[in-house]
1. Can you tell which of P, Q yields -13000 when helix-only ellipticity at 222 nm (-39500 (n - 2.57) for each DSSP H run of 4 or more, over all residues; to 500) is derived from it?
2. Between structures P, Q, where is mean count of other Cβ atoms within 10 Å over residues 221-228 highest?
3. Output the label of whichever structure in P, Q has the greatest value of Kirkwood radius over Cα pairs in Å.
4. Rg/Rh (Cα atoms, Kirkwood Rh), for residues 269-308 alone computed as 1.11: which structure among P, Q?
5. Using distance in nm of label points 7 Å out along Cα→Cβ at positions 61 and 205 for the comparison, can you identify which of P, Q gives the largest number?
6. Comparing mean count of other Cβ atoms within 10 Å over residues 173-180 across P, Q, which structure shows the greatest value?
Structure P
Amino acid sequence: MSFGVHHEWGKLREVVIGIAPVEDVVLFHEQSARWMSPDLAELARHNAGRRLIDVDADWARRCERQMDALAELLVREGVTVHRPQRLSGVERTFLAPNGEGDQLFPRDPMIVVSEHVIDASLRLLCRQRERYGLRPIVQRAVQQMGARWSSVPLGSPGCVDGPFLEGGDVLLNGREVYVGMSGCASDLAGADWLKALLGRTYRVIPVAMRSNVLHLDCCLALVRPGLLIHCPEKLIDGLPRALRDWDKIVVSVDEADRLATNGLMLEEGRMIVDDGNGRVIDELRRRKIEVIPLPFDGPIGLGGGLRCAHHPLLRESALE
């Protein structure tokens, strides 16, 4: 296996980690961004189109520093790390004029399932351009690693008609693939598109969430076979059937809002977790999970955690 991902917990061998140059992070606000915390929404409304460094320089520098620290940690762990290219020229204004060039969260604009690498269709207009910073990585995956490249058709500019499919909504459990549905990001048309791509050997299962939840990984994490973290209050119909007998670490709405479910699995039994989620770290350690705490409050303040900040290209695990 030279490319691909089958599970959330396989040993991480190759990965994309986001970048957060202080001069590139621009605040935005769009109608579908109801997932934002009240403080972030207010800040974004009043400063849309402005660079974060001009609004809060310490926050901007913290985002850059913490993203780089994550990349450095993974390199020390022996993982091959790729970083997106910074956007330039017309790429920075594609589909939205505010010049945002963020590449913080590569989880969403690309999706890796099995041998497929997929250009996602994102609901936020200003995030469609992120695929261009990832394009050299995707091309290398196709040319050198044997990946199969597909693109979800873009949804309508009015964010009404999909398909929409975002990586933060897609969780992998072998032949079962879960896709979060809240109205903020992915939709049923996106899940249907993914089902058609993967074929009959896979089950693509929509998971209904509350309307203010951005992505499925904001309320559910699959840590290892038989162990998960979730926030029941954010899931409308509960967990997918195959997960209901698993051991569960239950988190509160407040903990989920701090992205307690949004970690990075190094391998089965080892996990990087934001150091602000102390209770969840203790619960994981009680279950013999080796936890590496890492400060990540800067990116989390912008709505994305450790899972959002990375996208695996190669995880070692067997598909049954």
Structure Q
Amino acid sequence: MKPRSPFCGTAAALLACAILAAPAAHAQAGQAAQAIYPSKPLHLIVPYPAGGLTDTLARTLADGLGKRLGQTVVVENKGGAGGIIGTDYVAKSAPDGYTLLLTIPGPITANLALYKKLPYDPRTDLRQISDIATARTVLTVNGALPVKTVGELIAYAKKEPGKLRMGSWGPGTQPHTIQAYMDKTYGVEILHVPYRGEGPMVSDLLAGQVNMTISSVTTLRQHFASGKLRPLAVAGTSRARALPDVPTFAEAGYPDEPYRQVGPITLMAPARTPDDIVARLGRETSALVQSPQISQRIEDMGAEPVGNLPAQAAAAYKAYLPVVLKLTADTGVTLD
């Protein structure tokens, strides 16, 4: 007869052995699941309605990433409340790498200053996978406005207080923060006119209902050749590839920090998503975005490809977050 184990010889001891073995078995099962990741379709959440640059990027990313991972990536639009609904959905999803977020900076930066009771904290509830692209913005005026440079625009604002109307796609967005910064810095009076989206704002800019904005190159550049709109300067530290003849704010004589900020469109996951899954997604995403075909497609959209790795994306977020928070707080706007 085979001798019994000196420990597991009794019923009680057998139960104890089973209990002690359970955590190890669970850990092994978890490691096995991660080892075969992904084993089912992924869901990529866009916290805005269909259409627009973020949604287009999401569908391009989903197609390419799905091929690289060997699984379908399904894009879901969960818009509403300035990006809060979709962002909160991902922040509270299972941290298993199957629910991801693609977002512009607003829901993970400015919303912290705009809302006192945000249902998630992007600093602790989400983590970066990769910055996909930067959506460059350009200070633009209606073609009928008699200004051709940033300096002429500020001089006009001083001469005609209250006459300039700056359109934005909502309170606390970049056009609003720039308008507030200009008022405060140059002693001018520019009226802020918020809209529910970039499309309606651009329609009124073309019609002259508002006469200036700072908005995406993707949306505005089609109207420059006709002269209906006039670009004055691009935000960032270098010229936009899609508008090589338009100077940066610094080149126009205005090197202020608010004009240097360029927000990325970022792929994110719930904060407790395992490091190895995030690293895998980061590598695959970076390779995809930096591939010639996808890189060119992003440039054709009027954006500029980035495709960095998780640590680089996290460092970039930590760098620009305090700048955006200060600019947003300076507007004095709160939304709850």
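1. Answer by label: Q.
2. P
3. Top value of Kirkwood radius over Cα pairs in Å goes to structure Q.
4. Derived from the structure labelled Q.
5. P
6. On the way: P: 20.0; Q: 25.4.
Going through P, Q one by one, mean count of other Cβ atoms within 10 Å over residues 173-180 is largest in Q.
Read-outs: derived from the displayed coordinates by stated rules, not from any lab. The model shown is predicted, which means the values in this text are computed figures rather than measured ones. Cβ atoms are built from the backbone, for glycine too; each structure is taken alone.
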